[in-house]
1. For helix-only ellipticity at 222 nm (-39500 (n - 2.57) for each DSSP H run of 4 or more, over all residues; to 500), the calculated result is -17500, so let me know which of P, Q that is.
2. Can you say which of P, Q returns 17.5, 53 when Rg and Dmax of the Cα atoms in Å is computed?
Structure P
Amino acid sequence: MSEKKAFVLRINPEVIKALEKWAADDFRSVNGQIEYLLQKALLDSGRMKAKK
């Protein structure tokens, strides 16, 4: 299992509420949804290479 780094995230209440609903719709935790969205943005922008 890969090691993950924990950090504090300050976020607008409206944004977290929308993320909670989106995560529930996708059967993910909020943390998992944020990680998924960040990875997708990094891949789409070419700032991270896809894992094989």
Structure Q
Amino acid sequence: MKTRFLTLLSALLAAMFTLGACNTVQGVGEDVERGGEKLQDAAQDTKKKM
């Protein structure tokens, strides 16, 4: 029972901090876009090395 409570508490805290980082849907979109750009850059670097 105690382990289940701690797991739930940890998940809620993680969700709170994650959602607190992006206050709006626009903020989430910008974060996803930035992640996509980094992925594209890494793919292009790998392609150049081949």
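Values in this text are rule-based calculations from the coordinates and carry no lab data. This structure is a prediction, so every number in the text was calculated from the model and none was measured.
1. It traces back to P.
2. Q
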